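Next up: the structures, one after another.
What follows is calculated from the coordinates using simple rules that are stated; it is not laboratory data. Nothing here was measured: the structure is a model prediction, and the numbers come from that model. Cβ atoms are built from the backbone, for glycine too; each structure is taken alone.
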Structure 1
Amino acid sequence: MSLYRLTVSQLREGLLKKSFNPKEILDDCIQRIEKIDHLLNAFPIKCFDKAYDQVKKLDEIKEIDFEKYPLFGIPVGVKDLNDIKDVRTTQGSYLFENYIPLKDDNIVSSMRENGALFPGKTNVPEHGFGATTTNDLFGTTNNPYSLGKSCGASSGGTAVSIASQMVPLAMGSDFAGSLRTPASFCNIVGMRPSVGFVPTSRRGMGWSPFDVEGPMARNITDLKILLSGMVKNCNLDPIPTATIDKLDLQKQPKKLNLKNLKVAFSHDLGFAPMSNLCISEFDNKINLISSFFKSIEFAHPEMSKADKTFYLLRGIGFVNDFSEINDKNPGSLGNVIVDELKRASEITIKDIGWAMSEHTKIFRNAEKFFESYDLLITPAASVPPFNHDEEYPKKIDTKNMDNYLKWEAISYGVTLFGGPSIVIPCGSFKNGLPFGIQLISKKNSDINLIDIAYSLEDSFKDISSFYFDANDYDFEV
């Protein structure tokens, strides 16, 4: 039996029936990694011995209780921005090539306590910033659907590790689309939770609502299982934690009647660049699913000042995170970060005040918008997966992009809402590359959005061109 092909639900069932044990699951995943990762480069840091040590500790648990240990015996990839005790955290940078943390960060600690096994760290762009997952330390991670194409960033290694079935689950993080774009490019599911839903100690600017941690998986049921294993109270996160019913979080997603939903669609949120190819593909998909819902309408919140707002607030973070490194180690940072620092150096106090005020307006506009609509659906990315030799899409159709991030406006616009968004596979382009859609709802409606995504995922089974089963696709040498 190829255990790496099984879903988390199937692995759990097999563990309960004693059809196999955690070591056999880990063996199979490691064999898979050793067989294909030299072509994909999703796992540049491997810690197999430490994962086997985790298995030995699991042996002390005689009775499997998935409510108490939701990730029991499940291999989970960890993004190389997060700390695993005694395993390198490099951030894809030579500056941290030999950094070995003395303890887990709180997300990894939570997953470990919930029974997860960590075979390795997944690749990221330098310090997590870039349009594709590549760095000088480890090289480029390839899209399993087309090795010459980007897998997105910065959770690209995470997405590829799941899409190629090296691990059933892996964690990502999301600032401007770092989790959602890779999910779309690699035909998997990924969730950016509401700010505060997954408390984190990793956010450098603790009060910033932009950087969140989230789950990635092959399907929504598995995604919710990983999310339940990531959530842990953390007094080092100053953002108030959302009120979460832990029992509800651990339940199987519910099948909802989609006919009860009032749904808004938008190509571009009124401001984001979007390729004609993606607009056309999105329209084709919407035509096929529009009858699922009570009502549909093309609408979106007011977003005309989203670009300026996001860039100013993001710039503050760059100054905080990288200005000291750049001063002490000139030439040690990549062009993407250096260019961002140059732009950020021009920000004034007046700019900051304006941006914080405008962000508040955008958030409140979104909350008012969701009083009229249960769901907003957009394309998950503005372009299909692009070639590796492109640093980023510098032009979308005839429009030049001002910077490496502009092409992801369809994602970072949603970041400003503060609420949850989930990317799910929605078929493919004519060339066979994955196409995803982004589902968005009001702040702290995370569990309901998971149920909506699960219901849509189930409904897609009736549309043959939409339905994706990981077992239908198997990347082989």
Structure 2
Amino acid sequence: MSHKVIKYSEDIEKVIFKITAHLKSEYGFSKRSVAVLLLQQDEDMDALVKRKEGEGYQEIRKMIDQFIENSDDQPMFLISKAQQEESRRILKKVFTYDEKNNKSISGIVNKITMNPWTGIPLLLLVLYFGFYKFVGVFGAGTLVDFIETEIFDEFVNPKIDSFVNSIIHWKVLSDLFVNEYGIITLGIKYAIAIVLPVVGCFFLLFSIIEDSGYLPRISLLMDRVFKKIGLNGRAVIPMTLGFGCDTMATMVSRTLETKRERVIATFLLALAIPCSAQLGVILALLSGKPLAMFVWIGFMVLVFMLVGFLSAKILPGEKSGFYMELPPLRLPKISNILKKTYTRMYWYFREVLPLFVLASVLIWFGNLTGLFGFLVESLKPVVGLLGLPDKTAEIFLFGFFRRDYGAAGLFDLQGSGLMNGRQLVVAAATLTLFIPCIAQFTMMIKERGLKTALYMAAFIIPFAFGAGFVLNKLLLVWGVDLG
């Protein structure tokens, strides 16, 4: 049976002809298809050809590399573009497209979202009203204040403390469940009162953005920026998911095309992307001090871009092309939003609650054995160099168990009035950059391997404290008053 053969540009057709001439083995389908897949950098086909062709593979690989090096555009992009054009030609025979649609409200909004001059200001508005106002102010501010203060501090914790201490007279055991670091009074309180409202607000916002078709348009807008740090617009998806849960985002980074991109994305997620609960709590902490908040945001963006740029220069590997199918813009469906939000919250909370309980148990054990006190004392000189109070040392240990656990501790510390605006910014920046939590570190090992994960951790720990030290000194030298 005859089938349609897509004709590519003259240069691509020439290299396809050369590759097929060097393919000596049988593959179960046309050698032309094998050649096209090789030019598209298909890893599975590349491995298959390497295995079947033996010594002849090196000559084929050399032809492909030379063609890529001499091409203005990536072959993957050129081939995909030709395939899309052929698809449109076939569709036109059976499908009628209304050209007036481009002049409709949807068409106008579509152009606005993708034009950098209008799309970037629109994105900033989404970030301001979505992340700052909704997640930060409402979620981490209003909801957290009500649940933590009115429900837990005023009602739940005092009654639980009283009840447990009345039936368990051995303080060592009662401390496991209640009092300062108890499973109920600290672990469950942090998980429900501080983390859950923020995560819920973030996932609701993310579901709206995702269901509207706006997320791929953000990818297109950020493609040029991300190319500077060795990634492309497709990396927006794991990076955006990282603001929900870095553990989940690390797993999603496997969708990136090259190993180099996956390593860079995993590294930046571990270093500079705060999870939703951590982000929400930090925004709530700094929302009353706008200058402090902008200093923190500017510092984190600077670190993200600088470390990403240097990683792209140091790490070997090929750059990948970027193309993406754009779904139509549409009004999000309430049923879709609620289902996605519920599913993500259920998944996240099912993961986070046991870890908060585990963190409380480990802190209890650390206090009981003196290990926790030893680690806190060891960290006090370090946090002192950052201009932070000694109590902050506990916060960084909390942050290793869960990033949001540490941020929640910072929230409590700020409420006691022990930190000024400068110290809040330095603590928030250092905690954001600090070593990823246990869950994320475990996922890093699973996705990138133990050796790579340990190298990342070995860089992140001293870098976080070094960056915090530099930020503190700069703020002191410049005399910036952050309240």
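Looking across 1, 2, the calculation of mean projected area of the Cα convex hull in nm² that yields 28.7 traces back to 2.
Here distance in nm of label points 7 Å out along Cα→Cβ at positions 113 and 201 has been calculated and equals 2.4, so which of 1, 2 was it run on? Of the structures listed, the value fits 2. Looking across 1, 2, the calculation of helix-only ellipticity at 222 nm (-39500 (n - 2.57) for each DSSP H run of 4 or more, over all residues; to 500) that yields -22000 traces back to 2.
Supply the structure label, taken from 1, 2, corresponding to FRET efficiency 1/(1 + (r/R0)^6) of positions 121 and 145 (r between Cβ atoms, R0 = 30 Å, to 0.05) with the calculated value 0.45. Derived from the structure labelled 2. When mean count of other Cβ atoms within 10 Å over residues 225-232 is computed for each of 1, 2, which one produces 20.9? Attributed to the structure labelled 2. For which of 1, 2 does distance in nm of label points 7 Å out along Cα→Cβ at positions 129 and 361, calculated from the coordinates, equal 2.7? That value comes from structure 1.
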